[in-house]
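Next up: the structures, one after another.
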Structure 1
Amino acid sequence: MMQTVEFLFHKGLYYIIEFPAYEHWFFICMLVGVYAHRQWTHVLHISGVFAAGYTIALLATSLDIIRISSELSAIMVAISLLVLALFNLKNSNTIIRQAKRKKVEKSSHALFNKYSLFALLGLVHGFDFYQGVGKILPQMGMSHFYTNLSALSTGLFVGQMAITAMALFLSWLFFGKGSMAHRDYILFLSAAAIGISFTAIMSAIMTTTYIQP
């Protein structure tokens, strides 16, 4: 049993930190990298909500409650990157103001809307995680399903937090100690995300079975 748990943990960990998952890498950088490193508690909350979203998606797809094709999940991940970039651009003033105050505003309505969006984006990435690594869960049977799901999700989360730490270090390096303005850093990340998302969307569309060569 412990060997299975360790196997699934490493499966999740290496799936998210390996370069072929660069879209997930960049998404996580966009998710948390626009915040100042001193806002790490807020970043932890965001990371937890996102992880809850993809764990629920893994659960639903593994139990065959929801079925989403690999082509559709790839398009959805690319669109999620675009949505997050636009969200960060729209809320850049708020993000910068909160960084200067070293705290997050306590508006329950604003926080609910933000966390709801991040949970929804987590669901989207969870559907893609299932296509990439989660299909192994139903193949292992139901006797230890929830333990196996927890091991896989924990591996994904540890990988996610490793990328989060890197993103916070870059934010500190560029606009914390560096000469780049916080707003310029948000604009740079968002512009790059928009470019990557459009490229990924077109690539995903062209590889679907509905497009003839």
Structure 2
Amino acid sequence: MGGNLIPDQDVVTAINAAWHKLSRRVDVQLLVDSSGSMNDAFTSDGSSKIQAVRRDITALVNLLPGSDHLGLNAFSDRDITLVAPSSVHAQRQDIMNRMNTITPAGSTRLYESIADEIHRLQAQPTRYPEVLIVFTDGEDTAQHLTLDQLLKQLTAANTGTQQKVKIFSLAYSQTRADIESLTQIAQATGGQEYSGSAANIQQLSSSLNQPLVVP
């Protein structure tokens, strides 16, 4: 066979589009605080913290590209797997349905739950960027792990050779100490803390669409 085989321009365009879609996929894990304090009022209209989280997760799920992968876990005294990770396209409705089943109760095992999620995410094989998004009022009442201990674990986890995980946090609290602790947790992984609001969900979605570089 002689001559050069040059693919049709439509084929080249389709290949480039498919590669761009593949290369920009992000594996997103949602971690929702389902402890008793999430029943407390949060918004000016009297909505509770968990109602605000439901609103924000619904908005986020509808903003994420269908090619991203998404899972949902909750925590209070213990961790609960609600929706196993799969494509956003396949998960949207299931995520929203399962959010409506969460009934806040119990204490807040915040720091240990974050540490457990990071270890689990790093252990699963993937070649895509991984992100953990934590929705919480920021107060760890279980005290199984201190903030300093968690920060040391996160620093170690992101300086080794294993898969890096970036943390973003959504704070449903007006307490300065709670917000500062969530800021430290996010910054330890190169992520960011946001106050829980519709506007910040839009900003978070935009951040996920940017190249995710973990220090």
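Coordinate-derived values only; no laboratory data. Because the structure is a prediction, the values reported are computed rather than measured. Cβ atoms are built from the backbone, for glycine too; each structure is taken alone.
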Completion exercise
distance in nm of label points 7 Å out along Cα→Cβ at positions 43 and 147: greatest across 1, 2 for structure 1
Completion exercise
Structures 1, 2 compared on mean count of other Cβ atoms within 10 Å over residues 139-146: the greatest is 2
Exercise for the section: Could you figure out which one of 1, 2 the value 6, 22, 27, 20, 14, 8, 3 for P(r) over Cα pairs in 5 Å bins from 0, in percent, for residues 27-66 alone was computed from? Expected result: 2
Practice task
Could you tell me which structure in 1, 2 was used to calculate helix-only ellipticity at 222 nm (-39500 (n - 2.57) for each DSSP H run of 4 or more, over all residues; to 500) as -13000?
Solution key: 2
Exercise for the section: Taking 2.8 as the value of distance in nm of label points 7 Å out along Cα→Cβ at positions 99 and 203 derived from one of the structures shown (1, 2), identify that structure. Expected result: 1
Practice task
Compare mean count of other Cβ atoms within 10 Å over residues 83-90 across structures 1, 2 and report the one with the greatest value.
Solution key: 1
Fill in the blank from the handout: Value 44, calculated as relative contact order in percent (Cα under 8 Å, 6 or more apart) from one of 1, 2, is from structure 1
